[in-house]
Structure I
Amino acid sequence: MSMLKNYTYDDAGVNRKQRIESKKQLCLLQETYKQSIFGEVLKLPYGNIFPAGQNQYLDLVIEGVGTKVLIAQLTKKYDTIGIDAVAMAVNDVIRSGAKPLAIADNIHAQESNPDLVKDWLAGVTKGAVESGCPVTGGEIGDVAEIINGLSQNTGFDMIVASVGVVDKENIITGENITSGDQIIGFASSGLHSNGITLARKILFKQWGGKFEPTDIPNGLDREIGIEALEPTKIYVNQLLKIASKIKIKAAVHITGDAYTKFNNLTRVSPGIGFRFDNFHPQPIFTLMQRTATELGYSISDEEMFKTFNMGWGFGIVIDRADIDTAMGYISQMDFEADVIGEITDKQAVEIVYNNKQMILT
């Protein structure tokens, strides 16, 4: 039997090392921090917030949905992608404990066809309502020479910005995390909006994968195109309600770089590690690994956990002493969450899955 070729995010076209080097260039922006008129910009594990007065900070985030827009084009379904765009922004805002106040969208399109615009904005509207935010501004630009889609005049890219506010005493800083603290995961709805480049190239014939978008593979109960388009969950209401009852030490939006993203917390709480051992990923993740094998590739479990949310879209870190109170409160709310791991002193991200222990590097 021939050896399967190991397939990674790099093979799909996303260079992790280059991304890391590129992010190091963000240090150049520190020169601008002194321009904050009310005081110093506060550096957090995931982005920064800036003062808007004596006791309040604003958290401004701008996000996109990446190549998930290509799946929307492939399926000719455009009314959910706006939910993803909103979710990526507001889920980032709440990491600091901030309440999202408003949203602005920016859509670059081959052509601002009214029917497409209606669908795009239907998703943005739904996401904004779920987030409790007005959409106070935006732009749709016709830039056909920049945006090229899969079919004539349907290419687009979607960006959403959100700003939130948090009182100084309620900022989730990521500080004072210690061994034994518990990690609670909020259930995802599937792929969300990260790792899509890898998923596309395994799942869809359009990009060298196996299926047509209308196929219903074994293990799924609907078309693969619709399954892959399942919108990113929005966690605004859940996070803010929990934060009003329980001290949250850190909040992590499990998107790009997946579980290695928790390493950012060591910037403010050095010497800690993370152990995760509770996973029930949706069928699309298992399908991806199985399909890769059928194509002559192998996507390792390690690669999956470095790329995808694997069933948990958001994580919070709380003191072990608060776990019963937190889970009791969560049980009264209408969403799925569970303890998925704990803080260790091993200074590594450890995953226990399918009776195997892995260290993500």
Structure II
Amino acid sequence: MKVIVVGAGIAGCAIAYELARRGAQVHVLDGRAPGRGATFASAGILAPAVEGHNPELLHLTSCSLAAYDDFIRRVRDDSGLDVDYARNGTVQVAFTPQQSAELEQNARRFASTGVAHALLDGDAAREVEPALSTSVMTALRLPTQGYVSAEQLIAALAQAARHRGAVFATAHADRVEGGAGGAAVFIAGDRIDADAVVVASGSWPVAEQPGPVKPIRGQLLHLRVDEAIAAHVLWGPDCYVVPWRDRTVLVGATVEDVGFDERATVEGVRSLLTAAVHMVPSLDRAGFKEVRVGLRPKTEDELPAIGRSSTMPHVFHATGLYRNGILLAPLTASLVADLVLDGREREELAMVRPARLGL
């Protein structure tokens, strides 16, 4: 089966790899190099308990996190590349009584659902993470969560997909069509036919008219530190801090509804630095490497759109992953591959049908 994947972000590359691994003839099209859109500005946090703010999203992200160990093992084996991945846990902090009450409420919810956690007062939090500010009143530690380097993962996924025979081309898809006998992608007037097309183009619509997915700008800071500042991913009310093995740190991320504007701004950088230093004062001495900017694809209900198109036979969607593209990559890839190659509709697809968005 020949499948064209439109989009080479984390969703597109994960899907391309899974399809190629299962024997499909895969072609990936994107106007940029793999992972140079929203994925480039992702911190790669794997934290369903923090990001899963509604039952459907919590279920999807938890299922995907459960698949991550095997996912990373396969990608490493097929690519021959290392990927910085750790289930070292997250520590979410509070600075005010109101924020502390929210963490306490979350702790009670985790206790009732059997999620491993520890609620800490400020002193206990600083015993776990000595670099935390003395302003931290309460912290919630979740030991099974973690992070993955989005940059390394996208490189490994693309290499693994190529190893399995996938072909990547730098080209912008102008239009997608689907009929009874297959599907097609149009590029600068040329038509490329396939048995199926998977649209995984994130915020960027593959049509002249805007789609139901809104771009939300996220700015992310990449800093260098002289010594390790934390053993966990740190999560505060206004930013998160992700320590990498190479003694660099990611600080993110802004949430800005500014259309298709990918510029870094002074305001965004200043707000992230202020929040990061408030949580970890020693970051005031960090070196500044770069600002990363990406447009995260958000739907109205903040759930992704994954599954068969409601209007075009043999066209499938995998978009709207918003802030959870990296976390949802294993699940998204397997859901799409099951559907495209085997016609198998897993129960999770009922939560994320593209038809609810008119796709």
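Where a number appears in this text, it was derived from the coordinates with a stated rule and is not lab data. The shown structure was predicted, so the numbers you read here are calculated from the model rather than taken from an experiment. Cβ atoms are built from the backbone, for glycine too; each structure is taken alone.
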(request) Give the label, chosen from I, II, of the structure having the highest value of volume of the Cα convex hull per residue in Å³, for residues 191-334 alone. (result) II
(message) To test your reading of the models, identify which of I, II gives 20.0 for mean count of other Cβ atoms within 10 Å over residues 127-134 when calculated.
(response) I
(request) Name the one structure among I, II that FRET efficiency 1/(1 + (r/R0)^6) of positions 271 and 311 (r between Cβ atoms, R0 = 35 Å, to 0.05) of 0.30 was derived from. (result) II
(request) For distance in nm of label points 7 Å out along Cα→Cβ at positions 175 and 231, the calculated result is 3.7, so let me know which of I, II that is. (result) I
(request) Please state which of the structures I, II yields 20.8 when mean count of other Cβ atoms within 10 Å over residues 223-230 is computed from it. (result) I
(request) Could you figure out which one of I, II the value 3.1 for distance in nm of label points 7 Å out along Cα→Cβ at positions 23 and 351 was computed from? (result) II
